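Okay, got some structures for you below.
Quick note: the coordinates plus some simple rules give every number you see, no bench work behind them. Given the structure is predicted, the values throughout are model-derived calculations rather than measurements. Cβ atoms are built from the backbone, for glycine too; each structure is taken alone.
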Structure 1
Amino acid sequence: MTNLGEMLKQAQEMQAKMAEMQAKLEGIEVTGASGAGLVTVTLGGKGDVRKIKIDPSIVDAGEVEVLEDLIAAGVNDAKAKLEARVAEEMGKITGGLNLPPGLKLPF
């Protein structure tokens, strides 16, 4: 029975660390870029878009599709950086424990 008690204790500790990490993630910002920095996108730690910055030199009514593509690429770059950062933080909590594929924590 001591093993069960120890497992419950470890689960409670991990739950507390997860709550701590979620609070920490709220303060994280990650910026992705595209078009050699002509478009930058800043995401918050929970994946929320906080800012999009577009260099005025690429704003041309005839080139809207290019601008749309650059924005999408910037969002995808920021998202990839955020996922890497979250995975790094999760690794600190789980101690390298490999979680099942598809398990997205904390969101």
Structure 2
Amino acid sequence: MFELKKSGDKFHFVLKARNGQVILSSQRYATKASAMNGIESIQKNCEKDESFELKTAKNGKVHFSIKATNGQIIGSSQMYASESGAKNGIASVRKNAPGAQIKEVE
């Protein structure tokens, strides 16, 4: 499920797995419409390998980002202890994003 939230005058969303764990967090958007476009972009791009970028932080933890066709980062993951954990996160995005419901939360 995607949860769409308004924080101050900006919008952002998270993608949650069925167990409620946050898989992916978005950037902040100026409008609700642009946040909705971000969700749609994730749903369209999550099946493409080239949309994902794995990165290793200085502390050795691994995280990933998903990018739109134009190269802009749409969302980023939490930090994982290993590359295999991050790859499992990507698999979860691929599984959960395409048909995910969108819920607006306070």
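So helix-only ellipticity at 222 nm (-39500 (n - 2.57) for each DSSP H run of 4 or more, over all residues; to 500), computed for just one structure, reads -8500; which one of 1, 2 is that? Going through each structure in turn, the value belongs to 2.
Computing mean count of other Cβ atoms within 10 Å over residues 8-15 across structures 1, 2 gives 17.0 for structure 2. Of the structures labelled 1, 2, which one yields 31 when relative contact order in percent (Cα under 8 Å, 6 or more apart) is computed from its coordinates? It must be structure 2, since only it matches.
Structures 1, 2 were shown, and P(r) over Cα pairs in 5 Å bins from 0, in percent at 2, 11, 17, 16, 14, 11, 9, 7, 5, 3, 2, 1, 1, 0, 0 was computed from 1.
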